[in-house]
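Student: In what follows, structures are represented as structure tokens.
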Structure 1
Amino acid sequence: MTRLFATVGALFGLGAVILGAFGAHALEGRITPERAEVWSTATQYLGWQGTALLAVAALSWSTNTPAAAQRLFGIAGWLLVIGTLIFSGSLFVLVLSKISAFGAITPVGGLLLVTGWGVTAAATLKLKSPG
């Protein structure tokens with residue numbers, strides 16, 4: 001699972017760069033400034049959560065990581081993946097489709113992200129000091 005989270009994290013980072021450039025260039029002048037800001041928010045969250053997934057993968061990769069921490073990192077990773085897909089995905093679709101109903105599911109993704117970060121914090125408390 002660690003390799004999966006590292007791969008998804010890297011792909012989220014890749015997507016953030018590509019979609020950020022797309023928003024800045026291809027959508028420029030085609031969407032309102034408000035929708036451009038929503039696009040930017042979705043891109044930023046995609047990149048940040050990608051970075052977080054790389055950290056989760058790195059922290060759980062070690063053979064010295066206790067089993068309890070590895071389990072929590074696994075839960076955190078899935079919460080971050082699903083939360084990002086819902087949060088950023090709904091915002092991207094909202095901007096491109098102009099269907100405001102997609103904005104209604106964005107908070108569900110946000111709640112999953114908050115929970116994922118909290119579980120990540122709990123997992124780090126289970127780590128042993130390197131010394």
Structure 2
Amino acid sequence: MRRLALFSLLALTACGTPQEQCINRNTRDLRTIQRLVDETQANIARGYAIEEYTVYVPVWQICDIPVQTDPNQPPPPPRYCFEQEPETRTRPKAIDLRAEGAKLDSLLERRDQLARAAEPVIAQCKAQYPE
């Protein structure tokens with residue numbers, strides 16, 4: 001029950017009151033570990049990981065706008081060219097489910113340690129910045 005309250009409180013830290021900012025600053029590692037726990041649990045449930053990778057795709061863009069030299073003539077058309085722009089894509093990636101389970105156990109243990117350590121810090125933030 002206590003951890004549920006802690007994680008509920010952590011979800012609210014995206015707002016900007018001084019108390020929430022204090023809690024946010026002091027529980028950053030806990031939120032990172034929780035994100036990794038969620039990702040690892042999803043990988044185990046799915047049976048594979050999802051990997052992000054970047055490709056560069058050509059995009060037709062205006063490269064140059066010629067200067068109009070004769071005011072009596074229509075302006076020259078812009079010059080187009082291909083520019084390479086990054087695009088992030090995803091693909092499935094094979095994982096070792098046993099190793100992923102061991103990683104999850106380790107992350108859960110670390111999360112519990114950080115949650116216990118965060119409780120007095122959260123109490124201090126609440127005392128320092130009452131709402």
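Derivation of every value follows stated rules applied to the coordinates shown; laboratory data play no part. All of these numbers come straight from a predicted model, not from anything done at the bench. Cβ atoms are built from the backbone, for glycine too; each structure is taken alone.
Student: For relative contact order in percent (Cα under 8 Å, 6 or more apart), which of the structures 1, 2 scores highest?
Tutor: 2
Student: I have -18000 for helix-only ellipticity at 222 nm (-39500 (n - 2.57) for each DSSP H run of 4 or more, over all residues; to 500), calculated from one of the structures 1, 2. Which structure is it?
Tutor: Values: 1: -28500; 2: -18000.
Label of the originating structure: 2.
Student: From which structure (1, 2) was mean projected area of the Cα convex hull in nm² calculated, if the value obtained is 14.8?
Tutor: Numbers: 1: 8.1; 2: 14.8.
The structure behind it is 2.
Student: Work out the source of 4.6 here, i.e. which of 1, 2 gives that when distance in nm of label points 7 Å out along Cα→Cβ at positions 27 and 67 is computed. Each step should come with its number before you reach the end.
Tutor: Details: 1: 4.6; 2: 6.0.
Computed on structure 1.
Student: Here is a further query. With distance in nm of label points 7 Å out along Cα→Cβ at positions 19 and 123 derived from the coordinates and found to be 1.6, which of 1, 2 does the value describe?
Tutor: 2
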